[in-house]
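Have a look at these structures, which come just after this line.
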Structure 1
Amino acid sequence: MELVKDIVYGTENPGKQILDLYLPDGNTSNVLIYFHGGGLESGDKSTDLPDNFGMLADLCKIVVSSDYRMYPDAVFSDFIEDSAAAVFRNSSITLVKYRPFFQ
């Protein structure tokens, strides 16, 4: 399993718009994207379940664990935009970059 930490996916607040990739040793098309809890006010991508992410990667799953902007520094639509950016705009590009010939 390979862990790639703190990949920036946004430009509004690069310190909060980051994700970690847990990559299995083999090729896979299985991806789990995880957003930590905390009521949009607290929490961190590395404090909830990182040991389980490594276990999932060992089972040939790619795990994406993402941070996002939180209240009070962010407003309602910011949370949604960060989630979309982490999932759609950058995760697939990031996966190809860190796992060429992603299958």
Structure 2
Amino acid sequence: MPIYDDLGLCLFSMGVLGAHPEILCQLVNSQLGTDYVLEQLQAIARNTIEWERAFNQAAGFTNVNDRLPEHFTEIPNPAAENAVFDVTGEELDNVHRNYTT
């Protein structure tokens, strides 16, 4: 959930809170004195991604810039059981299309 970036939280906290987003919501509300519900935090995260993508597009970035370097798709990663990144460019494009619609 991109809200972790918005809040400046470590990605590793998703391991604890990921299955319990309502706890994240309670933590945010207790720290900020707000009354957010989960849907509002999700909307904030979605808006952030949309703003970031709009900024990147205005700066001249395209979907080509959303790709990992070729070595990720060619060189097996021994730390990941020799896996390679095998997500197609079309699938990557759909991540953004599906997330913001």
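No value in this document is a laboratory result; all are computed from the given coordinates. On a predicted model such as this, the values are computed, not experimentally measured, just so you know. Cβ atoms are built from the backbone, for glycine too; each structure is taken alone.
For the read-out relative contact order in percent (Cα under 8 Å, 6 or more apart), a value of 31 was computed from one structure; give its label from 1, 2.
Working through the options, I get structure 1.
Supply the structure label, taken from 1, 2, corresponding to FRET efficiency 1/(1 + (r/R0)^6) of positions 36 and 60 (r between Cβ atoms, R0 = 41 Å, to 0.05) with the calculated value 0.95.
Structure 1 accounts for this read-out.
Here volume of the Cα convex hull per residue in Å³ has been calculated and equals 84, so which of 1, 2 was it run on?
Numbers: 1: 84; 2: 134.
Matching structure: 1.
Here distance in nm of label points 7 Å out along Cα→Cβ at positions 12 and 28 has been calculated and equals 2.3, so which of 1, 2 was it run on?
Traced to structure 2.
Have a look at 1, 2 and say which one yields 4.4 for distance in nm of label points 7 Å out along Cα→Cβ at positions 44 and 76, as calculated.
Working through the options, I get structure 2.
To which of 1, 2 does the computed value -16500 (helix-only ellipticity at 222 nm (-39500 (n - 2.57) for each DSSP H run of 4 or more, over all residues; to 500)) belong?
2
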